[in-house]
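J.: Following this line, the structures themselves.
Every read-out reported here was derived from the displayed coordinates using simple, explicitly stated rules and does not represent laboratory data. On a predicted model such as this, the values are computed, not experimentally measured, just so you know. Cβ atoms are built from the backbone, for glycine too; each structure is taken alone.
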Structure 1
Amino acid sequence: MPVSENKDWVFINCPFDDDYQELFRAILFTIYSCGFVPRCAFQEDDGSNTRIEKLYSIIESCKYGIHDISRTKPDSINHLPRFNMPFELGLFLGAKRYGNQKQITKICLILDTEPYRYQKFLSDIAGQDIKAHKDNVDIAIKKIRDWLRVSSGNTSIPGDVVIKKRYQKFKKVLPNLSKKLGLDHKSITYIDLTLLISETLKTT
């Protein structure tokens with residue numbers, strides 16, 4: 001059954017490991033700060049549904065997509081790179097290219113650590129406007145904020161300086177907010193984290 005697309009939903013395709021945690025939380029915070037709602041595979045925990053079916057559904061429902069393809073180094077366990085991010089980017093671009101009238105309006109932001117580095121491992125997307133965040137939270141916040149501002153045309157989106165200050169404040173209060181809910185802020189679930197972010201932004 002087709003899923004209706006939501007103009008305020010943003011699909012997040014990025015690494016989910018501990019090394020990326022700081023950037024991931026900053027991405028979530030920026031999306032909420034701009035008035036949008038992030039969506040990713042972590043939002044559902046349904047053992048009766050396969051991961052790929054979850055991805056199909058989420059990608060279909062999101063007009064916007066943020067894709068970080070920076071994780072290319074082999075991991076320390078299997079000594080192989082992760083291909084999930086380029087694969088999910090391909091699904092998103094395929095939906096835009098071959099989808100219905102709603103799907104072809106999809107817009108995405110592609111991120112990497114350095115400009116033009118992607119040409120060495122994903123040359124098929126040469127010509128795309130890739131943004132480099134240099135593994136820096138402040139840069140990532142500005143890139144995402146500016147992209148959402150231009151792509152949506154929403155004039156009420158706050159400036160990146162404001163979002164950065166709010167994020168730093170959120171980082172300081174997160175341990176106490178988590179503790180009040182009986183949670184460990186270092187291993188907080190995606191659902192709990194997004195709830196705390198959205199509730200915090202209502203008071204700032």
Structure 2
Amino acid sequence: MLPLALAQPGKTLSVLAIGAHSDDIEIGAGGTILTWIESGAKVEIDWCVASAPGGRADEARASAGDFLSGAARVSMHLADFRDGYMPAERSAVKDWVESLKSLKPDVVLTHQRNDAHQDHRLINELTWNTFRDHLILEYEIPKWDGDLGQPNTYVELSEETLARKIELLMKHFGSQRSKAWFDDETFRGLARLRGVECRARYAEAFYARKVLLK
């Protein structure tokens with residue numbers, strides 16, 4: 001396994017993070033983002049949430065404020081598409097994703113292609129349509145559907161970083177705590193399993209479908 005350092009102390013790392021819902025980026029890649037910021041890299045991030053209506057927008061902003069504390073630049077891009085109905089609003093969602101096309105990130109974080117949630121799959125498809133010449137890392141979200149696959153890219157998380165990720169998830173997403181899967185054991189268990197796969201204690205995992213090496 002060859003380690004490749006995206007985030008390097010003192011160097012700029014431009015990140016575009018796209019999630020269908022206000023907790024998606026944090027669940028799928030929150031530990032990775034915390035790790036990149038903690039590395040000493042100058043992380044510039046565009047934080048994009050497709051479904052953040054009403055109070056969910058406040059939730060998204062508050063969560064991003066904590067997860068992105070220490071970032072060199074943060075830009076929020078929030079839309080209010082209906083949760084669960086994005087495929088029915090495909091044209092409008094596509095226009096929203098296309099509106100981000102002027103951004104030139106070093107890496108794009110988005111949902112994984114085979115996610116069982118219809119909104120997640122659409123965001124993945126449209127992200128690839130719009131950012132086809134970028135490095136795209138697809139994150140995973142555990143759920144009842146059992147759609148976890150075999151990822152091929154990992155970011156090691158320290159115990160402290162994983163604990164911080166879980167603390168912030170529980171702090172900001174009270175609306176999700178009633179769901180049986182949304183708890184410390186789920187997030188810690190998945191991070192431990194992905195750590196086993198990359199010879200680390202804890203990790204977040206991603207799917208990298210296309211990588212150009214030079």
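J.: Out of 1, 2, which one gives 12.9 for mean count of other Cβ atoms within 10 Å over residues 94-101 as computed from the coordinates?
T.: The structure behind it is 1.
J.: Comparing mean count of other Cβ atoms within 10 Å over residues 30-37 across 1, 2, which is largest? Walk me through the numbers before you get to the answer.
T.: Working: 1: 21.2; 2: 24.8.
Max of mean count of other Cβ atoms within 10 Å over residues 30-37: 2.
J.: Of the structures labelled 1, 2, one was used to calculate percent of Cα pairs over 22 Å apart, giving 46. Name it.
T.: Attributed to the structure labelled 2.
J.: If distance in nm of label points 7 Å out along Cα→Cβ at positions 86 and 102 is computed to be 2.3, which of 1, 2 is the source?
T.: On the way: 1: 3.1; 2: 2.3.
The read-out comes from structure 2.
J.: Something else now. From which structure (1, 2) was mean count of other Cβ atoms within 10 Å over residues 6-13 calculated, if the value obtained is 14.5?
T.: Considering all the candidates, the number was obtained from 2.
J.: Let me ask something else. Ranked by mean count of other Cβ atoms within 10 Å over residues 14-21, which of 1, 2 sits at the highest value?
T.: 2
J.: Matching task: -11500 is the computed value of helix-only ellipticity at 222 nm (-39500 (n - 2.57) for each DSSP H run of 4 or more, over all residues; to 500). Pick the structure from 1, 2.
T.: On the way: 1: -14000; 2: -11500.
Attributed to the structure labelled 2.
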